[in-house]
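Several structures are given next for inspection.
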Structure 1
């Protein structure tokens, strides 16, 4: 409730002995425990309005689990931070293996480079049984969650709203998939709207759940940097992917590296080695494949990590546009290329890692 966060709640529990006694205490005793007038009014108003048994029934009907600091199942890494959230609402399941987690965050305005490196790094981390934690935002967060799911791994999304208020709404389907293969977590009760002030606290939980935080693409004012700084405060590792010095969307990650606040990362092994974790799977050995025909061979020569519009590809390959679009569609199904939006194509990182074109 407004005015009573982790610090004040801890003070109340220390004073009264447990949360139930604090909840039922007389106003004069609450004031003696250190509540100011505004916080006291907030508590008394909530006490008059809330039916706690009905609230628990709502949570059970929604399929949510409630964890408090007193529960053994409360995430161990998060418990270690200063003033951890006293209550977590969970949709899905937290497993012991989620103690081996890495947060992957970045800008909402991700470009092709950021999306591709996120998929590349998260895929390898997930295949090495690392749970991926992020914030369900558009851009890098969404890419991280999807890449973990695509790799058959676990992913955890921390919300800045109630479990029943998915934000952004475009990620409702993704949220359901995450709950089925990991968990949605929030410190906010059902019905809580995604207020701007909720997100810094959300970011603190993201870093607190993780052994380290990886920023794959972020500008100077990106909220992802807040998560990185929380990780530093919590004594956790911070990693960053370098980007173009000409791209303002990479200025934040480059500065993290430049200031010595983050370790430069170019592969998942960099993260695992720094965290003293052993890779349980190794990249497949490259194998030679023969493109399906001369058209595929020529198109593969033109493609790289930089997005190229289909018209430019056709001109560079000196091929008819209809032939190029048809071939690219088949190549996308084979996992050799990926559409980066707006009929722009890139060479898929998965393909680059697995194949050598003869």
Structure 2
């Protein structure tokens, strides 16, 4: 199967299926000399892993990562970094009833159309469990960006189903299972999720990610634009159906006098463009917002067809996230970090000797 690698200089390749023996990844292009150990990856994987609260899938996985190559005596060597995470809690029997039926909204149909067959166990390669590879790779990118440029990548859940989450503080995000920056809203979100789970249904979500202290100049002017690569990376995350950079679709209702980010010697007066102009970073925060669709695997019976093309109904039992957005924050952070590191290396390769004639802020 092609399409398992992304990036130009900082390249990430993943392999594995939801109910196979393991997931693994190869990160190629990380510069040598970065202090790195399994614990650096594990911290991020623990934020994403299942079974972390009653509101997500109860699949029990330790997601313990093992680094296989590319690190010697605690530092990256510049060669490919290989790592693996074993699957420990597969229950393939949960999928026996739907092996011959296509779940509406899932990749069952498209995988069969493309390859002529599919792995029905947990969605196979289409499972969101694949994102653990991105999170591990993102941990490497986050560490390098922070040490080399002071870049900080953070995210949060901005809306759960119909409930918007007003931003209060970054400090509140790590104190609840929703990654919300508003601890006071947690009881309402818990009540909503309990009702959703009892009904056997699912919902969508919005996740916002921000990278601060990004230098100006990263990105290419036409093809390989920073915002275009960010949009493509975010759209590659399971269930993402919309991406906004900066004001995004809100720009439709703005006038030019509002949207254009005015400049002073002290800096920009707004950030409607999300820290990217002409495909190149401005030096402001890079801001991205994702729309995630409702989980396709639900208990409510729905109309579909079977493997012979005959009418059928399907209801998915087993362990599933009622809202994939609840664990999407570290995934979105990882993709933002990987794209930024890729562009940092690309910029260094071509324009590392450039000194801008003027700066602001």
Structure 3
């Protein structure tokens, strides 16, 4: 409706201003803006990510091929790194099914950027700079969400996942991993139950980990100032490489503010065999839980061996604008929100 749009318009213009400032900052550092294709042979292979599927039909009307709207531009951007690009970014439109609510949308914008031959700690500095520049562009000194606040100009707290579990749940997380980094389900289940977190008999190690994160860790961090939650346990590495000298954890961090996840970053894994193994594990779990699995992008796995040492980060741009403007719903800062189920 016109009146509703007018009520939102000042915030939408602030969104544009933030995007312009971040684009200029990245370009000033030598980043090249790229545009990843939305249609992909695989939308991503993480257990709890759900994609929109479609079918490509050839001009003869007979040949068909299943395709997906990507859940992230990650696979495409890493192929560009393998092709020779060194600093790239994309304000990508991404699509995730089964994700609706005040913090989630089925279509949103993700700012994803990569630094070839640079450590993932450089991304931590990037995240702090992005919070500051975005706040300046939006004309605000405070991030707000759900009655919580954070100072975008303060240096983010850096906290390992193990320290967060110890501090906020009283759990020795690393003791629930074998020396190889393999998860030990029963010790974590007992520790979580003792901490008052509900555990079901068929919960996996990752199920219990996620529940502790949601109930105890995430509400407790990113308050007052942002938190960089780093050194994720190896079973939650996703596409991150193991941390040298610390085989139980990976070079992965997430940025939180006001109890809300804003960004996810990796020191990128380049071992195609290990990545294939992780994808297979995740797809087996997806099939167990949801009765579906997604294909593996073989070109992506082939690109990993050609990709230089790299680090990459994906930031939920819509969520960042939510916090900058202090609005309660993600659709309040989208120019044309996607239609959602009732």
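Coordinate-derived values only; no laboratory data. Just so we're clear, the structure is a prediction, and the values are computed from it rather than from any experiment. Cβ atoms are built from the backbone, for glycine too; each structure is taken alone.
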When 1, 2, 3 are compared on distance in nm of label points 7 Å out along Cα→Cβ at positions 66 and 306, the highest value belongs to 1
Given that distance in nm of label points 7 Å out along Cα→Cβ at positions 26 and 322, derived from a single structure, equals 2.1, which label among 1, 2, 3 identifies that structure?
3
Suppose you compute helix-only ellipticity at 222 nm (-39500 (n - 2.57) for each DSSP H run of 4 or more, over all residues; to 500) for every structure in 1, 2, 3: which one lands on -10500?
3
At a computed 40 (percent of Cα pairs over 25 Å apart, for residues 186-297 alone), which of 1, 2, 3
1
